Structure I
Amino acid sequence: MYSGNLGHSHDVTLLVEAANALRADPRFHFMIIGRGPAKDAIRARVEQYELANVTLLPYQPDEVLPMSLATADVAAVSIRAASRG
């Protein structure tokens, strides 16, 4: 599970790629929760790969967040590497 900002500093495309690699294994389901400028690109990749093992959910209010986080067996934290220029 990833829950948070889907922006320029958080790269969750690796989770989509992992979901694609594990698509045939019913033990794995990926949940991506949040909002931000990268959400449409993530949704497009999930649709492109036709991933039934990925659930995309909108931003969750603070009072729901503890319950949604508690559903996960594993939580992912993602920070995009800084570009060097």
Structure II
Amino acid sequence: MSNIIKYALSTEKSLKMMESENKLIFVVDKNSSKAEIREAIQTTFKAKVVKINTLIDSKGRKKAYVKFTADKPAIDIATQLGLM
């Protein structure tokens, strides 16, 4: 993965979001912008991104909630990452 994307989260919440909303949650570099995250995700996984929401959690990590287009299910990307 790129230096912007650190790793994907595999929590109960992220798995539920993957199935119901076609989203994956990534922990990303704290100084990266949404545009940089979008570019990194699209080039790394060859998948089109619809929307990105970011937040800094209580542990100081920056999380990116990434919604993918319907033609590339998030579950395929999770399988590619070894989350499934």
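Computed values, structure above
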item	result
Value 31, calculated as relative contact order in percent (Cα under 8 Å, 6 or more apart), assigned to which of I, II	II
Entry that produces -10500 once helix-only ellipticity at 222 nm (-39500 (n - 2.57) for each DSSP H run of 4 or more, over all residues; to 500) is calculated, selected from I, II	II
Structure with the greatest value (metric distance in nm of label points 7 Å out along Cα→Cβ at positions 21 and 53, set I, II)	I
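A short reminder: the numbers here are calculations on the coordinates, not readings from a lab. Keep in mind that this is a model prediction, so the values were computed, not measured. Cβ atoms are built from the backbone, for glycine too; each structure is taken alone.
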